[in-house]
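K.L.:
Structures are listed in the sections that come next.
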Structure 1
Amino acid sequence: MKIVLAPDSFKGTLSSMEIIDHLERAARACFDPVEIVKVPIADGGEGTVDALVKATNGEYRPVEVMGPLQDQRVMAKYGIINGRTAVMEMAEASGLTLLKKAERDPLKTTTYGTGQMIKAALDEGIRDIIIGIGGSATNDGGIGACQALGIRFLDGEGREVGFGGQELSRIKEILVEDLDDRIKESTITVICDVNNPLVGPNGATAIYGPQKGVTDASFPILEAGMENYQALIKEATGLDMAQIPGSGAAGGLGAALVAFLGGTLKPGIQAILDYVDFDNLIRDADLVVTGEGSMDGQSVYGKVPVGVAQRCKPFNIPVVAVVGGMGPGAEKVYDYGIDSIITTVNGPMELDEALSRADELMADAAERLFRFIRVGMGINN
């Protein structure tokens, strides 16, 4: 019997590998012999680097960079997989979790450190880069990352502008001639699971700004800056960001990576599954177990379990999901290749209790899951 274990992490509690360890122990207790294939998965957000490094036996690279604020230094990390590809999360350098709530201010926060991470990979000789852009603290249109790589953003007097979204309105000219030449030799895959444009009611500032600290006072400044920036991008590159879904991701970093660095936006889970060669790993599998922290009606939109299930459907491999909890609409996943759902919560409890007992509850759910499967295998049709 061959079982593939491919869950996402349970955010804030269990990593993909910790979940896999629980599932493996339960599977081996119920089935002997059994072949276990471990595939930690992420969707481009938190855990993407860890998932890819562990799935490919890769290596980590620490690098000190500017944090979301100009006077902040953080120790970020990216991964090297297959000896030739760098995988990174912009949140390592420019993420919301790097700031206290009182420090959140998209007028000032910058993606400069993300550009420094990219430069560090280039310095190592890497020319294939995957970057997940979830969890940003920024709304600077990605100009900080571009500044770190040589692009110049000039004001009306020909001087370079500073950092943060407050500078977008001051930009009058974008000079791309000094962009690091190694970018032209590189392939940049941008993992992005949102389709928001750069500006407008569904744009970067309107939709994601509030969680980053955008206020009623700062919103019109940032939105006007983005409108100015979008027009200048078209003038400098010929690309109309209004026509590119996902350009508003990560406070506009999506636009910068596409327009100036030649990046390609891809749905997160599909890009990850391609890089770990998932289709080959599941060949001849009898069962695939996936999962996520909370499954609801939104899970059909680019989340790990459904992405995994869709890859399994052509091979007619059954897929079950272990989840922390189920919300409204979770049953929709049955139409996308997931055959059943097992929750870790095994009785009435508050969320805080469920989080504090995550290991215990996961072990119990894993045992229940494989016991059910063993019973089903013995039922006569």
Structure 2
Amino acid sequence: MDIDRLLSARARSIDASGIRRVFELGAKLKDPINLSIGQPDFAVPDEVKRGAIDAIRADRNGYTVTQGIPELRARIEDDLHRTLGWPKGEYGVLVTSGTSGALFLAAMALLGGDDEMVIPDPYFVLYPNLAKLFGGRAVLCDTYPEFKMTAARAAPLLTDRTRFVLNCSPGNPTGVTMSEEEQFALHDLCRERGGVLVSDEIYDRFVFPPFAGAAPTPCRARAGCERPWDSVLLVRGFGKTYGATGWRIGYAAGPKRLIEEMTKLQQYTYVCAPSMAQWGALAAFDADISGLVGAYARRRDRVVERLSEATDLAAPTGAFYAFPRVPERLGQTAKAFVERAIDRGVLIIPGNVFSARDTHFRLSFATDERTLDRGLDVIVRLMKGG
């Protein structure tokens, strides 16, 4: 049977992830130095493991209500009240199958036809494909070289067709964190122009000096914006934060009407987030990962120190990525540079996977220090023409 003849235009419009292609190349290498992985390299905290294990043993393995177990939603509301000043009952909360699940449902609820979404360039690989999956168009906001989607940069791109602006801070692939003032200005722009700001905060706990504790957010209640939950959709997750990426657990909080529609769509797609993972996420609120974040900050310092010897780098202040520029003097695209690195056993991701440009590459420092140093040695040598 000719399956190609039967495939939808939607499926044909989406390429396989360039990250996957690097993985496939890496599978051919013996003992590669892998700086491509976008997931933490630490174990799930014991209390979080116990939460999921206890749920399994207690036979909490069936469907939950679509919105998520009441205990977890209540704990999320407690946390948002404490950290953001959001009063309980004024907004909606939906537990989702990872942050990607939340973004899928938001795009499914908001996009169609000639609708537009504004996303930063560079972007997380899912972002432009949301428009291909659910209709509409992804409008790229050029954020080079600081990698911040400021209100000034986004404003010319908003039209009466704009349904939402999607921002990620700390960012993937750059690790750059916007200040709270910059994010407030972006949120204010969206409110004034009638669009939702979708704030992807999957790395909110992974922030380094000058930030501390949790990343700045546009969602905080403040003077002049007493009801931010009416115009911002907050998306957060537990997988990256607690080393449980395979559990697929996150949440969305924001406008009640939007959450209602996302909940309806979840009922007919994901049904609910994994039940045992929800109980594990409930326990995660009592886990202390500050020591782990401190270890990542030290690795970040090492990356900045070494790469600054050889190239331009917007210093990452969050997540666990750096997005250095391939030195212009080499006269190479990032794709060509990455191929040379792979030939020497180092796996990194070319910038064209995340951007309309191919001038930078993504490096992950979610690995042990010995592997990181070995990889940096090769990369710096290549940058210096070796």
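K.L.:
Which of the displayed structures (1, 2) returns the greatest value of relative contact order in percent (Cα under 8 Å, 6 or more apart) on calculation? Walk me through the numbers on the way to the answer.
P.N.:
Details: 1: 17; 2: 25.
Going through 1, 2 one by one, relative contact order in percent (Cα under 8 Å, 6 or more apart) is largest in 2.
K.L.:
Still on this model: With volume of the Cα convex hull per residue in Å³ computed per structure, which member of 1, 2 shows the largest figure?
P.N.:
On the way: 1: 147; 2: 159.
The structure with the largest value is 2.
K.L.:
Something else now. Out of 1, 2, which has the highest value for mean count of other Cβ atoms within 10 Å over residues 230-237?
P.N.:
On the way: 1: 17.8; 2: 24.6.
Sorting by mean count of other Cβ atoms within 10 Å over residues 230-237 in descending order puts 2 first.
K.L.:
As an exercise: distance in nm of label points 7 Å out along Cα→Cβ at positions 22 and 198, calculated from one structure in 1, 2, equals 4.4. Which structure is it? Numbers along the way, then the final one.
P.N.:
Details: 1: 4.4; 2: 2.3.
Answer for the origin of the read-out: 1.
K.L.:
Quick check: 16.4 is what I get for mean count of other Cβ atoms within 10 Å over residues 62-69, calculated from one of 1, 2. Which structure matches? Intermediate values should be presented prior to the final figure.
P.N.:
Details: 1: 20.6; 2: 16.4.
Answer by label: 2.
K.L.:
Which one of 1, 2 has distance in nm of label points 7 Å out along Cα→Cβ at positions 54 and 142, as calculated from the coordinates, equal to 5.4? Mind dumping the intermediate values first?
P.N.:
On the way: 1: 2.9; 2: 5.4.
The correct label is 2.
None of the figures in this text is laboratory data; all of them are computed from the coordinates on show. Worth saying up front: this structure is predicted, and the values here are computed from it rather than measured. Cβ atoms are built from the backbone, for glycine too; each structure is taken alone.
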